[in-house]
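Take a look at the structures listed below.
Throughout, read-outs are computed from the coordinates displayed, never taken from laboratory work. Computed from a predicted model, the values in this text were never measured in an experiment. Cβ atoms are built from the backbone, for glycine too; each structure is taken alone.
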Structure P
Amino acid sequence: MLKVGLTGAIASGKSVVGEMFVALGAHLVQADRIAHSLMQPGEPVYNEVVRHFGRDILNPDGSVNRSRLAELAFGTNSLSSSRVRPDSDTASPASNKPARVEELNRIVHPAVLRSQKEWMDEIGRRDPHSVAIVEAALILEAGAAKQFDRLIVVKCTEAQRIARFAARQKLDLESARKEVARRMAAQLPEKEKIKAATHVIDNSASLDQTHEQVREVWGKLHAEAA
C-alpha cells in the first residue's frame, strides 16, 4: 500500500482534488473529519479542549462551537460575531485576545495522527495494493510527513484562496482576506510546502486542467502501489 499525504494552503482546493483521486480509486480520509469526531462530547480530546479553553466554547447541547474555538485559537476577530460560520450559533467577541492555536494543536494533533495511522494500517490490511490518502492542511507543520510515502501539495493564487474562502464562509472579500492571512500565519508558506512535495497540483485554472494533473499523478501512484 502507498501512503500519501494531500496538503496545501487554506482554500487551495484540497478537498476537490481529494474527491478526484477517490473517483479514480483511491481511499481517502480527511483530518478535519477525524478532528471533528475526536471533539465529540465524551471523547478524551473533547475533555482536554474544554479544560483548556473553557465551557464558553460549547453550544447549549454540549457540542463544541467551532467559531468560538476558532476565535480563541486564531486570535482577535477570527470569524467575529458579525461573520459566524454557518454551523454555529453566535460567536463571542475576541476582545484582543492573543492566538492560542499552538495550544490547541498540542491537544488535537497527536490524537489525529494516531487515528490517521490506524486508518492507513486498516486500509493496508484490507487492500494491500491500494493508495491511501490523508487530506490535511498541517501535515508538515505537525511533523507528520514521515507517516507518508508521497506528499501532494495543491496550490492556487492568493486571490483565489481569498475568493474561495469568502464564498465558503459567506464573508465579504476584505473580511476573508484578513481571516486567510490570520490562518496562513499558523501555516508554513506555500513555497515551503512545495519544496517538500513529491507532486504539485496547480488548482488555479479550470477543473478540467486540475483533473488532468490528478489523472497523471494517479497513474504514478497507482503504479507504485501495485
Structure Q
Amino acid sequence: MKCLIIAAGKGSRLANRGDSKPLLPLEGIPLIERVILSAMAVGVKDFYVITGYNGDKIRERLSSFRQIHPVTIDFIHNDQWEKQNGISVYCARQKLHEPFFLLMSDHLFDPVIIKELMATGVGEGEVKLAVDMRTVDNPLVDLDDVTRVWVEAGRIRDIGKGLPRYNAFDTGIFLCSPGFFTVLAESIAGGDSSLSGGIRKMARQQKALIFDIGDRSWIDIDDEAAFIKAQKLVASSR
C-alpha cells in the first residue's frame, strides 16, 4: 500500500514555533515524521509527499530520514500550494495507479486506525474516509475548525467546515482508489479545488464511504491550543 501525504501549506497559525509546520518538533520528532512512522508501524513503506511552502526544507529533512529508515519517499511539488488542498492531491495523479492512503502532515493518529481501514479495503472508483462519530464534547476536536461530515447508512452525504447538520468528524485519514483523481479533476474544473469538494462530488455518486474509528485517538494540529493538546496526548501514550 502506498501513501500520499499533503505537506504543502504554510501553517501560519503556528508560525511562532517555526517556518515549516510539517517540521515542527513534537517531543523531539517533526510532525511529518510522526505521520510517516505511524504508517510504517502497520507496514506502509512507499510514500509520496506533496510539498509547497518551504518545500526545500521538507525534502532535505526527509531525504535524511529515508537514509536511516527502510522506506522510499518521493517528492511532488505543488506550485499552486496557496490554493485549496485538492490541488495538492491532484498533483499525484500520474504517480498513483492503485489504492493508496491519503494523510495530512499535521494530523496525528493511532496507527491501528489505518491498519483496520486497510483491512476493509476500497472498491474501484470509491474513497473511504475514517471518521470520528464522537461529536459531543470531544476534547481533541476544535468544533470551529474541524471538517464536519453527515453520514447515512455508512456513506457520506455531505462534508464541509461549518456544516449545520453533521454526525461525524473528518479525521484526515483516507483510503482512496485512483478513480478519485478523475472526480477531483471534475470538481476543480467546476470551481471547487478543495479536497472536501471532491468528496462531496463522490458522495453524490454514492462512492464516498466511511470507516468509524471507534475510540481510537487522532488530532489535527492547526493552532497553539491543538499543539499543546498533542503534546499531552503523546506524553500520555508513552
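A few notes on this one:
- Parent structure of the calculated result 20.0, given that mean count of other Cβ atoms within 10 Å over residues 13-20 is the read-out and P, Q the choices: P
- Entry that produces 1.08 once Rg/Rh (Cα atoms, Kirkwood Rh), for residues 165-204 alone is calculated, selected from P, Q: P
- When relative contact order in percent (Cα under 8 Å, 6 or more apart) is computed for each of P, Q, the one that comes out at 34 is P.
- Parent structure of the calculated result 31, 22, 14, given that semi-axes √(5λ) of the Cα gyration tensor in Å is the read-out and P, Q the choices: P
- Cα Rg over 2.2 N^0.38 Å, for residues 29-100 alone - highest-scoring structure of P, Q: Q
- FRET efficiency 1/(1 + (r/R0)^6) of positions 117 and 173 (r between Cβ atoms, R0 = 30 Å, to 0.05) from the coordinates reads 1.00; which among P, Q: Q
- Which of P, Q yields -16000 [helix-only ellipticity at 222 nm (-39500 (n - 2.57) for each DSSP H run of 4 or more, over all residues; to 500), calculated]: P
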